[in-house]
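Every number here is computed from the coordinates shown, using simple stated rules; none is lab data. All values reported here derive from a predicted model rather than from experimental measurement. Cβ atoms are built from the backbone, for glycine too; each structure is taken alone.
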Structure 1
Amino acid sequence: MARSSGVRPGLALAVVAVVQFMVSLDLSVVNVALPGIATGLGFSAVGLTWVIHAYALTFGGLLLLGGKAADRYGRKRVLLFGLSLFALASLAGGLAQGPAQLVAARAVQGMGAAALAPAALALLTATFPTGRARVRAFGVWSATNAAGGALGVLIGGLLTQYAGWRWVMFVNVPMAACALALTWRGIPAGSRTVRGGRPDVLGATLATAGMTLLVFGVVRTDRHGWTSPVTLTTLAAAASLLVVFIRVERTTTREPLIRLGLFANRSVAGANTYNLLAGAAMTPAFYFVSLYLQRVLGTGPARTGTMFLPFTFGLIAGSLLAVRLGYRLVPRVLLVIGGLLTAIGLAWFGLISPGGTFTADVLGPSIVAGAGFGLCLGPVVSIATAGVAPHEAGTASGLLNSSRQIGASLGLAALSTAAQHRIGRTVTPESLNDGYALGLTLGAVLLVAAVLVALTVVRRTSPPAQAERTGERDVMPVQD
């Protein structure tokens, strides 16, 4: 196994695991606490949504800049900066005395996450470049990623009910402190992989603004139809900003935020498209299942959190199974199998009924969808980063994280709008059930589309075991 100079693999893996768990946890832990936050700080119904949007938009929009910073300034330095910013913002959010303070803290949290997430993944990629160790490392990464996101609902419900909503913010502080200590003492500074040029802040601003307007335009279709002047103007402005972003990336005299030539690699393009579609399906699935349990079946927040445990166990089991299969099977096969299993689970969820029960309507599809999703998390990351030059590892990592966040934002906006149209103006348990079922079924369709991308875009490669026997350079080669 090749190693990054001076990096102890076990310690690097521990740092990455804590960081990924914390970031994934924060994406879901706040959701169950939203009613308590609204009561405690006096949020309006519309204003409350910005507790989620402020974090998601800065996180997803600045991930590419975070990846570039990791390449340019060094992974350890960017990790320390991101962890410090994330911890301070979490503390400030827990101490917030008004809506504006909490929204600002959440936005800064997203900035910190945008710095530390790609730096941690780039550290993992550099420390475990080949062989069985790489498969195992990405299995650990995917397991902690999955567990953080799934356990966030459980932890959020328990903290909200028994400790108060502020603790969904405070919970990040000790985790960030632990990761800071491990990084400071155990990860060497290393050398910068990129020199010269200044970061493309303009590109990052254009990308973030464009995606923000795009999500805003989709969300607003519940008030303004798709063909209304307001929606068309907003979407046109978003498209214009994104077109300008692409032009800036092609012509800037600074260091481009992303080298557009990366997308010429079919595996990089395919993995990111797969990731975007998976994010667009799974984030709304968490949302709809949580609402189904609470608003249709009348389950409380803490108990709702415990009902996500089968999904969590399925995710972890799928991630561990990916480690065992990942050395024998082509990564693309794991993406196809995992995507199909997840689609089956979401389609099964689409059969929920107003008079349903946890055992009959939630348990089975949770296990199937969780196992399938866990099975494809590690392989998609490995495919998207293994064929990238070392000096672009942070950029590729940021791109992959960004595609997931962008997909999550767009998917939640679009599928929630479709569900709301199905629910209609008369809200009953039956109408809510119909809307949530539609959203879950559409999520299954998105995952089938992801499988088609894996089959048609991602390159065929040799199984890792065969590649190692024949002396190929990387266990999962993806370069065209």
Structure 2
Amino acid sequence: MTSSAEQLLPGTQRALMHRIATAQSEGRTPSLVAAVRRGRERTVWNGSRSCVDGHAPDADTQFRIGSLTKTFTAVLVLRLRDEGLLDLSDPLEKHLPGTGVGDVTIHQLLGHSAGLGAESPAPWWERTPGALRPELADVLGEGTRMHPPGHRYHYSNPGYTLLGTLIERVRGERWEEVLRREILEPLGMHRTSPRPQAPHASGWAVHPWADVMLPEPAEDLGLMAPAGQLWSTTDDLLRFAVFLAEGDERVLGAASVEQMREPSAPTQPGDWDGVYGLGLQIERRGGRTFYGHTGSLPGFLAALWFSVDDDVAAVALTNVTSGPLIGALAADLVEIVADAEPRIPEPWRPLSEADQELLALTGPWYWGVRANVLRLTSDGGLEIRPLQGSGRGARFTARRDGTWIGRDGYYAGEILRVVRNGDGTVNHLDLGSFVFTRKPYDPEAAVPGGVDGGGWRGLEA
């Protein structure tokens, strides 16, 4: 057993160690390693358990991470979009012709709503050499279409094979070379690789009814590599979590990683607590939103979850085919830290300077008779929210033409305009055709349908 932490309270450290010890014991896994990060630069805890005394893995031990690889592939696709080389609404055929599924969009592939099959044709791709599937047709097979594109979420490993091939076609290089140059090197993830590098764990299967083990093969997945090939460490994956929470201009900016965290595919009944973004799983649990991904390949289970609001991320890796509920374990580690030692807010600080015209716009505005408040935010944007209770609201970012575009909430993508009178004074705000006025149904403003000339009145006898 190993653990190291100096920045968490002793009770929190013990709760974390107890949780992974229970997972290793009850999950009957040869070894398990986990780590927690709080903030940009602080790994505040790491711990491990092993069935062999003195041979526990540490933060530098590689494990296979399976479908966590998909998040890396999604980042590479978003980079192509940000460079203007493609649009997420583009049909696949525009950039990768001849697949037979060219009508599906890149966005649908990223969010698993393209309607493609979950797996490639037999034999089971995770446990056989990728050389058995040398062409995309061997990956897609004949039963490619399971659902109409865009109608529902249906997880698809072949879909991410298509995205990997798309990256290679646009870049003119192998997927793993693009990955190394554009993500791993800039983020300092030197212990993440397509093939294992010592020290690394070996994969095992544990008999369901007896305490005996069987080694699992570690196959090179060939064309399926962008869906699940990678090996990594807790140290590297926590670096990746910081990037996914905050962005990094060397890889993807904050706005693009925020887009990855937005739900992208229609949910099905029973799935309201779990949706998919662009290469990221999103789960609601106990009022807290988790972002990340889980992964599995024969002999390995992996999970990375982070909470943006709590500024906490956790990784759990183990070398067993079926054992601990690794996704629940990583989420539990986040919750243990976030609940026991809540994030201390940054000190409030005033703006360095305030635009006086924007400042004059702040305060109450009325949509009809509903009171809303417009605020100038610390990043220089605007935010409109109902004065009381929940309801329609959003944050807005300035555009060069003097208008504002909604970043989130009900008004995401909608345009906010300040409409002025001939003398330059403000008449009203136009938000997606909704008119917001300084007074309820202000007779001086351009209220749709006009305002009764008799004004406000009581009940007449």
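Taking distance in nm of label points 7 Å out along Cα→Cβ at positions 277 and 301 as the measure, the highest value among 1, 2 is held by 1.
In this comparison of 1, 2, the computed figure 1.5 for distance in nm of label points 7 Å out along Cα→Cβ at positions 109 and 229 is attributed to 2.
Which structure, out of 1, 2, was distance in nm of label points 7 Å out along Cα→Cβ at positions 181 and 413 derived from, given a value of 4.2?
Working through the options, I get structure 1.
Taking 2.9 as the value of distance in nm of label points 7 Å out along Cα→Cβ at positions 13 and 325 derived from one of the structures shown (1, 2), identify that structure. Checking each candidate, the match is 2. Quick one: relative contact order in percent (Cα under 8 Å, 6 or more apart) came out at 23 when computed from one of 1, 2, so which one is it? Only one of 1, 2 returns 23 for relative contact order in percent (Cα under 8 Å, 6 or more apart), namely 1. Out of 1, 2, which structure matches -25000 when helix-only ellipticity at 222 nm (-39500 (n - 2.57) for each DSSP H run of 4 or more, over all residues; to 500) is calculated? Of the options listed, only 1 reproduces it. Structures 1, 2 were shown, and Cα Rg over 2.2 N^0.38 Å at 1.14 was computed from 2. The greatest value of percent of Cα pairs over 19 Å apart, for residues 285-452 alone among structures 1, 2 is that of 2.
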